[in-house]
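I've put the structures underneath this note.
No lab work stands behind these numbers, since they all come straight from the coordinates. All of these numbers come straight from a predicted model, not from anything done at the bench. Cβ atoms are built from the backbone, for glycine too; each structure is taken alone.
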Structure P
Amino acid sequence: MSTVATGLKTANDLEQYRRHLLGERDPRAHRVRVCVGTGCTAKGAKGVLELFNRTAEEAANDGVIVETKCTGCHGFCERGPIVVVDPGNIFYHGVKREDVPEIWRESLTGGRIVERLLYKDETTGQVAKTPDEIPFYKAQHRIVLAYNGVIDPTKIEEYVAVGGYAALAKVLTSMEPKEVIDEITNSGLRGRGGGGFLTGRKWRSARDAQSEPRYVIANGDEGDPGAFMDRSLMEGAPHSVIEGMIIGAYAIDSSQGFVYVRNEYPLAVQHLSTAIAQARELGLLGYDILGSGFDFDIRINRGSGAFVCGESTALMASLEGRVGEPRAKYIHTVESGLHEKPSLLNNVETWANVPQIILKGADWFASLGTEKSKGTKVFSLVGKVKNTGLVEVPMGMTLRQIIYDIGGGIRDDKAFKAVQTGGPSGGCIPARYLDEQVDFDRLTELGSMMGSGGMIVMDEDTCIVNFAKYFVGFLKDESCGKCTPCREGIAQMLHILEGIAKGEGKDGDIERLEQLGTLMEDTALCALGKTAANPVLSTIRYFRAEYEEHIREKRCPAKECPGLFNYEINRDVCTGCGLCAKKCPVEAITGERKKPHAIDQQKCTNCGTCFDACPFSAVVKV
């Protein structure tokens, strides 16, 4: 596709440009789309793309035209690098550089399919040619991720061609700011960053604030372990975020916007920077946008990696160049935020929903989801699940459907134990609630939260105490330390958990953890401190017996906590190779060659060296 050299002056110019781009397309042309999202790039996707590009250039000299392009994350990160060939929407996974010549020869020029690179269901053996035939994609309903894996995020013309910025044109030519706010309000859209506050209500409050100027901010400071929803959206569809921000700015009468992105997201920063520059060049950002008289521009600010800066007031303090510390919430940021001016802050996923709501209507969006949780939600599905990746599903889908129908169930077909939702401050939900709906209110009732969309699956071998200890340790490191309940409370909670995991727990520890959690919830300054105890309180609520077993029996039922289980050698499996004895640092293993060995429990330090060294899995945990 070609781009235009000068900016678009009117909404009609935008529509004419879209038609021009569509008219250039040859539906019969062969195309290859290579995912270069962070996950696929880590597996060598850029090398695959470079080889496709080089092959296409050489073939063009012989009159063979094949369009190659990069795309954002397809979501099925477990199977990357992902390559899709058109016509046919043929889905190949696990593609390496050495596979490129075969794909070129068979699919792009020969019209045949490379069977060995197709998806094959591990359970049924069924082979899928297109994403629609793959269970991971079947149950999804993609709105904000609709363009990920389809368009090149570095080319604004591709976004325009699929309808991009049409919502902006509609707003600027036929809607008053109040009408825009009413549409977002009627849609029932709630913030996707964790709080779940009604978006329309927040926009109206910002519009009604008396002070000026007003600021629009996108929160891309995604710091949850295991979460990469916002990252993939900024990498794969940056223009959808930008378009949503411009519409929001028009609604509240703002002329300046900011995207706050983690510095650890270099590809997201690169693609956002490119997208903003292209939007300016095309006349969609800056002065007199599409001849409407409306002015608005966006600047990118990089965060320094502080988890607490995901909190609204800490983020704004960081934007001002100060230490990222939260403040008390008795004054809302929509009234006094950045530079003490009205500031409208939404998560990047929230912004990406806005153009679709404007184009398709509030009733369309409100028809999806549950009574109080409308639309879809993007989750990063990770942990002990077969199909890890990025999924977008309607609100109200059950945990079982997400984990088993989309995620394929638990790895190695082990038993499901729990799932943590909501990031480090979320809670753990046990197996008996697998058929509960996933929405804002129900997750809160279960002692967890929606959060930004992290979903970490645990199997039978996961120690609940160790799991809670990990997240409390993370929050201790990430606490800004401004308020005493958070600074001291998390440290004390971690100290107790470490003692329990070492076998040094004592009666009353569980009650002390509960008291600390309640105190922090009531007195901490910001949401980090108020919700920091969720991983502990929810696991005590559902797995109290496991805590008691650690404390009273000095035993870890999941066999994860060193010292709370033993290593033994299965005589029926041991071949007497002697490798475990050679590796043992304390010479606790004895036995004759080619005969079963044994571990002296008096000498054993439970270091696990023998377990790791045995090639026959004869060393077992008991």
Structure Q
Amino acid sequence: MSSQKSLGHSMDIDVDNIGGIEDTQVQIDPGTTILSGRNATNRTSLLQAIMAAMGSDQATLKADADEGAVSLSIGDETFERQLRRENGAVLLDGEPYLDEPELADLFAFLLEDNEARQAVEQNRDLREVIMRPVDTDAIHAEIEELSAEKQRLDDKIAELEEEKDRLPELEAERSRLDEKLQKKKAELESKEEEIDETDGAIEETRETKDELDEKLEELRETRSELDDVRYDLETERDGLESLREERDDIEEELESHSDTPAGERTEIETRLDALRERKQSISSDVSQLQTIIQFNEDMLDGGDTDLLDAVSAGETAGTDDASSPTDKLVDDSEELVCWTCGNEVERAHVESIVDDMRELRQQKLSERNDVDDEIGELKSEKQELERQQQRREELSRKLDRRTDEIERTEETIEELEARSEELVDAVASLETTIEELEEQEYSELLELHKEANQLEFEIDRLASEYESTEKEIESIEERLDQRSDIEEERSEIVSQLEDLRTQIDRTERQAVESFNDHMDEVLNALEYENIERVWIERQEREVREGRRKVSKSTFELHVVRESASGAAYEDTIDHLSESERDVIGLVFALAGYLTHEVYDEMPLMLLDSLEALDSERIEALVEYLQGYVDSLVIALLEEDAEAFDESDNHVSIEAFSN
């Protein structure tokens, strides 16, 4: 898509077989362009051609053509669209100005059947139209993702808080261990001095002493290993209990997530396919109806002269009448020549049929909107089923992992229990040997060595506990140092969540405020004396969405009139005149144009079907729009176009009506 925010150049347009135009070339300059001409001179067809080049699919082929095209050049860039008739529908290809035309279709291309204008004129749901460009599903998905991340950070902060609460206890334990360690070291030092004194007097006990020392050292090492094994065994048993509890929790949650039947998902997909085919069929019907309506409108206004000449040729041959069949058909007579059978029919009868077809087209559009709503509900239901199935598969995988961990832990516990039994037997054997050595002579010295050996064992054990406690304290302090970063990250996520949760609300409020402000300004400019105010009120209502009831906002349009006595009273949109509804529809579309910043990608606005307004009010409305729109192209009748300044670009349509 072009990145320019302002067209900045003239638009050179080349049209072939679009609407009622067979072939024409037109140049439209920047600013305000007035397309002037009588009825049935293909002003709307030219606007549809511009829309097609810009990216819209709301264009029709000439009734007697199977292919058409439009080329639009802006500066050094050229944008093209090709139209072709296939299976009763009109298909469009090519490289347009816009990649995504939805915003422009809603709020920039303001022809008679523009959806934003029609929503006001037919008193439909205004909120649905103004909020359609906002991807609320993506916003809700992002909210869920950020909420999960926030919960993870909350859990982490809670864990840090628990560890912080443990610090005083751990520091007290460290002090207690240090005190006991220093005390044991002092006892060992005193014991070693006593051994030295005794050892100096009894040299003969050296060999027995060495053997005892060896056995005492072996006993100390064996007891130390036994303590380590018992500690590891206790740790593994605690871990096993924790794993089993976690496995039970997973199994309980897994049982609560019933497996989604494949048939239910298949049924939803089948219904979606059927609804999409139905939507495509309805769209084809709408396109065909639009083509027929356009053709008959041109026939009523005398637009398609080539076909009329062909139909009437047989009836006019051999006469001396100087006027052409086309002139007769566009005259104000009460009878027409039917383009299908060649018989004369009353104009009122044809107009009645065209009105019926317009009503049928509107019914088809409404039906297509209902199908879109049903497709949206089925998509949401399908996504929920897929999410539940994904969660169940995730839990199943997690359960398998925990089961494997439990099996490995149980094997480790069996190995540790066996090793513990071996060490218990080894300790008993060493204690027996030491007792035998102690029963020999000089048992006093041997007893001293045994006591010293026991002190060394206790010192090692205390030192190990002290070191473990010290490392745990350091680890907690390191994690607590990271708390500020975690809290900052959480704060950012909370801020993002607040922005997302209020984004839709802000957009709605902005749209309502924008509409109300612009409506006040336009009413002042157009001077509707008996309309005091027209405004939108944003309300919350409870509606059914699938199987649930949810709270949704709605936009309710209010009309305040002023009586002859000056008293204000509230009225409804149904009681407004056609011109008043038309103006309100235009301003509603303009509010969407400004609220969604459509001018960033589409600085062009097209206006048509303003016959309900008098020349002075049309001029006032265009003057107002010029303050917001970079380039404005407006189709007017010749008498209305005369009211505009010559400084505006005037393009006569007579030259290319076919």
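Summary table below
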quantity: Distance in nm of label points 7 Å out along Cα→Cβ at positions 25 and 217 from the coordinates reads 3.8; which among P, Q; calculated: P
quantity: Label whose coordinates, when distance in nm of label points 7 Å out along Cα→Cβ at positions 489 and 521 is calculated, return 4.6 (choices P, Q); calculated: Q
quantity: Which entry (P, Q) yields the derived value -22500 for helix-only ellipticity at 222 nm (-39500 (n - 2.57) for each DSSP H run of 4 or more, over all residues; to 500); calculated: Q
quantity: Top of P, Q by distance in nm of label points 7 Å out along Cα→Cβ at positions 153 and 273, largest first; calculated: Q
quantity: Percent of Cα pairs over 35 Å apart, for residues 129-416 alone from the coordinates reads 65; which among P, Q; calculated: Q
quantity: Label whose coordinates, when relative contact order in percent (Cα under 8 Å, 6 or more apart) is calculated, return 11 (choices P, Q); calculated: P
quantity: Test item: Cα extents along the principal axes in Å calculated as 84, 67, 41, pick one of P, Q; calculated: P
quantity: Structure with the greatest value (metric mean count of other Cβ atoms within 10 Å over residues 105-112, set P, Q); calculated: Q
